[in-house]
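Q: Before anything else, here is the set of structures, which you'll find just below.
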Structure I
Amino acid sequence: MASPLISFIIPYHNEPEALLQACLESIEALHLAKEEAEIIVVDDGSSIPLSSPRGTKLVRQEQAGLSVARNTGISQASGRFIQFVDADDCIIPSAYETVIEQLRKDAADVVMFKMTQHHPSATSKKNIKKSPPMNGEAGGSFLLRHNLRAAACGYAFKRDILGDLRFCPGLIHEDELFTPQLFLKANSLLELNVKAYFYRQHEGSITHSNSSEKIQKRLDDIHFILKELRSLENPLLKRRIRQLTVDYIQLSWTLTYSFKELRRRTKALRQEGFLPLPLRCYSLRYMLGSLLTLL
């Protein structure tokens with residue numbers, strides 16, 4: 001029996017079932033034959049166990065977090081490509097058809113697309129761009145030459161390039177560690193000019209938490225990711241490490257508004273050799289941040 005074209009992996013933990021249903025309906029609206037699509041919902045220890053959604057493979061596990069839920073989904077997937085979808089988000093069918101077209105062509109190991117916080121109608125044509133795919137280069141070259149959107153829901157990728165790469169359990173911003181390593185494994189990457197994914201922001205999410213403990217956890221995890229990426233000793237990661245360093249410094253201030261905390265964390269970066277940052281024209285944000293590290 002032939003493998004499905006694509007496995008959609010949906011981690012679920014206590015989200016409103018109406019949002020999960022909307023997510024599933026957005027996938028079911030795609031022009032995919034039944035044998036082309038595999039939908040895997042991983043219930044990560046919800047307080048009220050999720051009833052099995054129609055037409056999906058439901059996997060239950062004790063609560064272990066998003067990273068482990070995604071890893072569980074990977075272990076269950078049989079599709080040639082994998083697409084992660086958060087349970088409270090949606091695929092935008094009219095735009096994602098362009099992604100499917102590239103997957104059917106076997107055009108690249110990774111097919112990237114844009115994400116949006118504005119949910120257009122599923123039948124809207126405004127999202128569809130006729131411009132050709134951009135880049136078409138190896139993933140490592142892309143990392144060196146372009147800015148990275150690390151969100152793991154922002155691309156579909158070939159399952160067989162994963163090897164033993166998995167998400168690191170317990171991390172916040174786990175995509176920042178996973179995505180660069182995945183791109184290093186990709187021999188070809190396409191970037192599509194379509195908004196194919198609706199991302200729903202929640203003030204209650206951990207990245208919007210104001211608790212001191214969770215803020216420290218966020219910052220500590222980014223610091224850990226920086227050190228992990230550098231430990232790979234791959235020059236193709238230099239640009240991403242530098243930009244993530246600027247993000248980390250900025251968050252150290254905007255999450256705490258504490259000069260003491262900012263000094264403590266930048267001092268550690270200097271001692272570890274992350275600072276000062278070289279001046280590069282990656283972005284205006286990076287230019288300003290790198291200039292400040294020279295002061």
Structure II
Amino acid sequence: MKNFKPRTPSLRHTAVVTYRGVLTTSEPHKPLTKGFKRGVGRNADGRITTRHKGGGHKRLYRDIDFRMEKLDIPAKIETIEYDPNRSGFIGLVCYADGERRYNLLPYGLKVDDKIIAALDAPIKPGNRTVLSKVPVGTFVYNIELQPNGGARIARSAGNYAEVVANNAGQSHLKMPSGEIRKVSENVWASIGVVSNEEYKHRNLGKAGRSRWLGIRPTVRGSAMNPVDHPYGGGEGRQGRGTKRPKTAWGKVTGGRKTRTPKKYSNKLIVARRKTKRSK
């Protein structure tokens with residue numbers, strides 16, 4: 001992490017990820033980029049459907065290969081790059097047939113390292129294979145939920161899932177949340193831990209940096225008027241005045257289960273994640 005001398009109030013607590021010595025280029029590969037419309041929390045009518053979103057710096061979208069369908073073709077990492085649309089680092093890989101694609105990189109890979117996606121791929125960071133070939137105790141990322149459906153699980157910085165069992169055509173994965181879940185042993189996963197593991201320790205230091213990221217301010221409910229929030233109103237500082245915590249629309253947020261009781265994936269969950277209440 002990079003810390004700053006407290007020359008200004010905002011720099012006093014700022015801590016950002018050190019990119020020097022990690023990233024190898026500052027310009028993306030143009031054929032794999034495109035413009036896109038940022039999510040600003042508005043629907044087709046322009047009404048706010050998700051609060052606290054909007055603004056932010058303009059971004060180019062990097063087309064990441066989450067399917068990695070080029071099997072049995074070795075690839076070499078040419079660059080390690082920053083992607084403003086995700087927390088992990090990405091890398092430009094060049095396959096033996098000359099095609100270039102962007103991949104989400106694991107911790108520990110460097111320029112000129114070789115990776116491959118294959119059924120018999122060696123168990124080392126960056127390689128991709130089916131879960132049935134992965135030994136118990138191995139950390140994996142970029143995991144599919146359905147065979148050939150593309151990576152869905154463990155894609156953010158420092159994340160991984162652990163293979164805890166392979167049994168009866170299914171693999172048991174310990175998710176980043178602590179939940180143990182069953183998936184088909186025929187789904188593909190990449191070996192390793194997603195890069196940029198220091199990301200969770202960053203401190204933005206000032207409100208302006210949040211605005212650059214497209215995050216708008218959040219106002220406390222107790223600072224609002226009664227018409228705007230259940231906590232609003234009162235003379236001076238007041239408590240929330242309600243038995244249970246609620247949203248601005250009166251929905252209980254603490255002490256109520258929100259998961260659909262008959263959700264299709266309930267039968268695939270071996271052990272629930274550890275919540276604050278269960279701890």
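Derivation of every value follows stated rules applied to the coordinates shown; laboratory data play no part. For clarity, every value in this text was computed on a predicted model and none was experimentally measured. Cβ atoms are built from the backbone, for glycine too; each structure is taken alone.
Q: Here mean count of other Cβ atoms within 10 Å over residues 33-40 has been calculated and equals 11.1, so which of I, II was it run on? Intermediate values should be presented prior to the final figure.
A: Numbers: I: 16.2; II: 11.1.
Of the structures listed, the value fits II.
Q: Assign the value 3.1, calculated as distance in nm of label points 7 Å out along Cα→Cβ at positions 201 and 265, to the correct structure from I, II. Don't skip to the answer; put the middle values down first.
A: On the way: I: 1.8; II: 3.1.
Source structure for this number: II.
Q: For which of the structures I, II does the calculation of FRET efficiency 1/(1 + (r/R0)^6) of positions 41 and 169 (r between Cβ atoms, R0 = 25 Å, to 0.05) return 0.80?
A: Working: I: 0.80; II: 0.05.
It must be structure I, since only it matches.
Q: To test your reading of the models, identify which of I, II gives 6.0 for distance in nm of label points 7 Å out along Cα→Cβ at positions 185 and 241 when calculated. Numbers along the way, then the final one.
A: Working: I: 2.1; II: 6.0.
It must be structure II, since only it matches.
Q: Here P(r) over Cα pairs in 5 Å bins from 0, in percent has been calculated and equals 1, 5, 9, 12, 13, 14, 14, 13, 9, 6, 3, 2, 1, 0, 0, so which of I, II was it run on?
A: Details: I: 1, 5, 11, 15, 17, 17, 14, 10, 6, 3, 1, 0, 0; II: 1, 5, 9, 12, 13, 14, 14, 13, 9, 6, 3, 2, 1, 0, 0.
Attributed to the structure labelled II.
Q: Suppose helix-only ellipticity at 222 nm (-39500 (n - 2.57) for each DSSP H run of 4 or more, over all residues; to 500) works out to -500; of I, II, which structure was it derived from?
A: Numbers: I: -12000; II: -500.
Source structure for this number: II.
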